[in-house]
Structure I
C-alpha cells in the first residue's frame, strides 16, 4: 500500500512537471511580496486590490474550464464544482457591486459585516463579528472561511489519497463518477496552508497595520484559487480518462 503510494507520487511528479513547477513558482512569488515593504503589501492586499482581483480571475478561469469539461463529460459533480468556483468568483468581487456601482439591499446590509452584496460576509457565516472580533471555537466551524479550507483539504488531499489506498472507496468513487484530482497537485492546498501558517507565525514583523497582516490571508486565498485552476486544467487535459485513472498512472 505504501509502496503504491510512493510509486503514484513518483509517476505524477514526472507526468505533471509542466504544472508542478509553475505552481511552486506562483505560490512562492506571491508570498515574496512581503519583501516589498508595508505600504506596497497593504496596497496589493487591500479590498479591490491586485490579489483580490487575481483571486476572482483564477476562480473564474477554473469555473470556465470545468464548465467545458462538463459539456464533454456530462458529469453532475463537475458541474457542481464549476458552480461552486463561479460562486467564489462572484463573491470575491461582491458580484461586481463596486465595478457596476449598484448598492446593497438594506435587508442584506444589516446582516453583512462589510455592508456588501455578498453571502460569505453575512455575520454568522463570516469569521469576524460586527465589532471585527475574530470568531473562535464552535462559532468558527460554520464560517465560510473554515468550510472552504475543509473542502480544499478534503478534495485536494484526502479524496485522492483515500481512492489510492482503499479499494472500497475507489469502487464507490468510480460508481458515483466523482472527479478525483491529482494527488501531487491537490497536496498544494496543504502546502499553501502550511506556508501561510509559517510565514504568519514566524516571519512577519510586529507593529504593522491591520491591513498588512490581513493581506497574507488575501495572498493565501489567491494561491488556493490558482491551485483550483491548475487542478481544473489537469482534469480537463485528462478528460478521456476514468475519474480515478489519473492517480493510478
Structure II
C-alpha cells in the first residue's frame, strides 16, 4: 500500500513538472508577443525629444507624429515643429508585415529634397539623437535568434530577460538583451551591444499608460553609455483610433507638412 502511494505521488509530480515545462515560453515566443502587442488602428501624439550631452547641456525638439496600421503595412510620419533649425523637417517609416525591410525617408527643408534612407544609412543616428534610423523601424522576429536567459524583477514587476543575437554578422548590434514584463509583455528595458560585444546603449521605459485598453509608452530614454549622451522621448496629447487618413503618409505630405 505504501509503495502504491509512493508511485501515485511520483506520477503526480511528473504530471506537474510536465505541465510546467509545456507552459514555459521560449525566448522567441516571448519576443513575438512583445512585437505583436495591439497598438490600435491609428495613433496621434506630440513627441518632445530632449538631447542631453555629457556636459548636461540640453537641446529640445518638438515633433507631431502619426501612425496607421493598414493591415499589411504600418505607416508612421513625424513632423518637426521646433526649434527653428529643424522646423519642417519630416521623417516617414513604412513597416511591412512580410520579410521586406522597412522603407524610410527624410525631408530636409533647407535642401527642399526628400532623401530615401539606404540600408547602409540605417546605422546613422537620427537627427543627433541616440536612436539610429534602424531603431526607429521595426525589427523582424526572424532577424535574430532569441534565448530566454532568466527571470528578474524590475521596479516590482516580474520580467523575462531575453537575449536576441543577430543572424547578420554585419548588423550594427551583435546582440540585444531585453527585459519584458511578464504580465503585459511590454519591453521595459533593453541593452544594445556593439560590434565588439561591448555595451553601447541602454533603453529604459519610464512610463506606460493604458489608453482604450492599449499599452502606450509615453516616456522612454536611450542612453549611450560610451559617449555619455542620452535622448529622452516624452509623448503627450496621445489619441488612438481617431481615423487618421491614409493619405497623410506620402512624400507630398512630408514636403507640405502639417
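FYI, it's all coordinate maths here, none of it is from the lab. Everything quoted here is computed from the prediction, not taken from an experiment. Cβ atoms are built from the backbone, for glycine too; each structure is taken alone.
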request  = Tell me which of I, II gives -19500 when you compute helix-only ellipticity at 222 nm (-39500 (n - 2.57) for each DSSP H run of 4 or more, over all residues; to 500).
outcome  = I
task = For P(r) over Cα pairs in 10 Å bins from 0, in percent, the calculated result is 7, 28, 34, 22, 9, 1, so let me know which of I, II that is.
result = I
note = If you rank structures I, II by relative contact order in percent (Cα under 8 Å, 6 or more apart), the highest one is I
task = Give the label, chosen from I, II, of the structure having the highest value of distance in nm of label points 7 Å out along Cα→Cβ at positions 130 and 178.
result = I
Which of I, II leads on mean count of other Cβ atoms within 10 Å over residues 98-105, largest value = II
request  = Identify the structure, out of I, II, from whose coordinates Kirkwood radius over Cα pairs in Å, for residues 138-201 alone was calculated to give 13.0.
outcome  = I
